[in-house]
Structure I
Amino acid sequence: MPQDRIEVDGSPLDKQPAIYLIMNKPRGVVTTASDEKGRKTVYDLLDPGLPWVGPVGRLDKASEGLLLLTNDSEWAAKITDPASHLDKKYHVQVDCVTDADLLARITRGCAIERDSVDGSSLERNPDERLRAKGARLLRHGDKNSWLEITLDEGKNRQIRRLLETQGVRVVRLVRVSIGPLELGDLKKGSVRPLTAQEKEEIDRALR
């Protein structure tokens with residue numbers, strides 16, 4: 001059976017070796033290749049000579065922490081697929097002193113609100129819920145707390161929106177792990193390749 005071959009100007013195009021990177025994304029950096037507002041992007045933190053890689057999922061501008069980048073689109077799709085239920089942990093500073101009741105409400109979840117058809121009011125959508133797989137208190141001060149929140153699905157601004165439903169504002173949000181991979185002591189703004197062991201551990205978790 002003949003195999004497909006991609007050529008450029010008559011020469012075969014060599015397949016790029018797979019690249020798997022971990023970044024500690026700083027706050028204020030956007031997860032796009034370019035930005036119409038001229039803001040700094042994650043690509044400004046990469047070696048200019050590096051072949052193309054894309055972010056695996058997203059961290060919004062105000063969020064920071066562990067971000068994976070790769071040119072292996074199939075691997076990236078597995079990690080972001082909700083069916084994989086790969087746990088992602090976040091350390092979240094909130095503007096209140098947290099109690100057990102709030103932690104229970106975060107994990108119990110709630111139906112999110114949406115605009116009604118005519119825009120005159122808000123109604124709850126029972127088919128779309130925001131929830132955390134786990135939530136625990138890390139520490140607290142007089143006016144704020146640090147929580148560890150675990151998600152096994154990825155919805156847009158999920159933690160921020162979930163806490164907003166409880167009247168709680170997020171001050172900082174740092175992703176600290178994806179599956180078995182931890183951010184560790186990687187400095188803010190730094191990037192490094194995944195080790196063979198780290199890649200193998202993620203693959204095992206995906207299976």
Structure II
Amino acid sequence: MARRNQKARAAVRDPERTSGRILEAALKEFAARGFAGARVGSIARRAKINKRMLYHYFGDKEGLYRAVRRHKVCQRKRSVGAQVSDLDPVASLPAWFKQNCRDTDWVRLLAWESLQTTRDVVLDEKERRRSVGEAVERVRQKQAAGQLRADVPAKYLQLARVSLTMFPTVLPQLARLISGRSPRDPKFQKEYARFLETISAAFRP
């Protein structure tokens with residue numbers, strides 16, 4: 001009991017570190033079981049806190065899922081942003097593909113979400129529509145500037161961009177059967193990144 005109380009006091013003293021540990025543990029749990037299968041108790045054990053502390057930080061499981069998703073999106077933008085800040089959306093395809101190869105928990109979380117979503121509604125949909133709308137708008141601006149082809153709707157260029165950079169990690173078994181190599185194979189990743197550089201020419205005027 002004394003040891004648990006000591007951990008709880010430490011969590012209160014360092015809320016940023018504690019919340020980060022919870023988010024990391026929650027990402028692992030959601031990636032392994034999806035939102036429906038994830039258990040708050042398991043997340044708390046992974047984070048080495050009690051469930052009451054988790055509820056204190058994030059309210060409930062749905063609030064925690066929203067926080068994990070938003071935190072991960074921001075983290076991914078910071079990770080790739082410095083590399084692609086001067087590039088157009090299609091020139092950044094190899095960088096985003098490589099990030100997806102490193103971000104297997106994030107990819108699995110999205111795959112679980114696809115399997116478990118009903119009625120075409122996802123958690124935190126309003127915020128997510130806003131976020132993807134910004135990405136589509138960036139593509140539209142590049143079209144208006146003559147940097148990307150304008151004979152295709154911006155929303156479909158963005159959809160193609162996401163699909164190309166994520167497909168091998170979402171469906172690795174198909175990528176392996178088609179290419180003969182696992183997407184985890186460094187040679188596959190190098191060859192596929194080169195392919196993305198080549199195919200990006202089709203997006204330009």
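Laboratory data are not the source of any read-out in this text; all were calculated from the coordinates shown. If you're wondering where the values come from, they're calculated on a predicted model, not measured in any experiment. Cβ atoms are built from the backbone, for glycine too; each structure is taken alone.
Looking across I, II, the calculation of helix-only ellipticity at 222 nm (-39500 (n - 2.57) for each DSSP H run of 4 or more, over all residues; to 500) that yields -25000 traces back to II.
Consider the structures I, II: one of them gives 2.8 for distance in nm of label points 7 Å out along Cα→Cβ at positions 170 and 186 as calculated from the coordinates. Say which.
Details: I: 1.9; II: 2.8.
Working through the options, I get structure II.
I have 21.5 for mean count of other Cβ atoms within 10 Å over residues 26-33, calculated from one of the structures I, II. Which structure is it? Structure II accounts for this read-out.
Thinking of I, II, which structure, once distance in nm of label points 7 Å out along Cα→Cβ at positions 74 and 154 is computed, gives back 2.5? List each step's numbers first, then the result.
On the way: I: 1.8; II: 2.5.
Comparing all candidates, it corresponds to II.
State the single structure among I, II that was used to calculate distance in nm of label points 7 Å out along Cα→Cβ at positions 18 and 194, giving 0.8. The correct label is I.
Given a value of 2, 10, 17, 20, 18, 14, 10, 6, 2, 0 for P(r) over Cα pairs in 5 Å bins from 0, in percent, for residues 58-161 alone, calculated from one of I, II, which structure does it belong to?
Values: I: 2, 10, 17, 20, 18, 14, 10, 6, 2, 0; II: 2, 10, 17, 23, 21, 14, 9, 3, 1, 0.
Answer by label: I.
Quick one: relative contact order in percent (Cα under 8 Å, 6 or more apart) came out at 22 when computed from one of I, II, so which one is it? Answer for the origin of the read-out: II.
Supply the structure label, taken from I, II, corresponding to Rg and Dmax of the Cα atoms in Å with the calculated value 19.6, 67. It traces back to II.
A value of 16.4, 46 was computed for Rg and Dmax of the Cα atoms in Å, for residues 34-97 alone; which of I, II is the source structure? Please list the in-between numbers first.
Details: I: 14.5, 47; II: 16.4, 46.
Answer by label: II.
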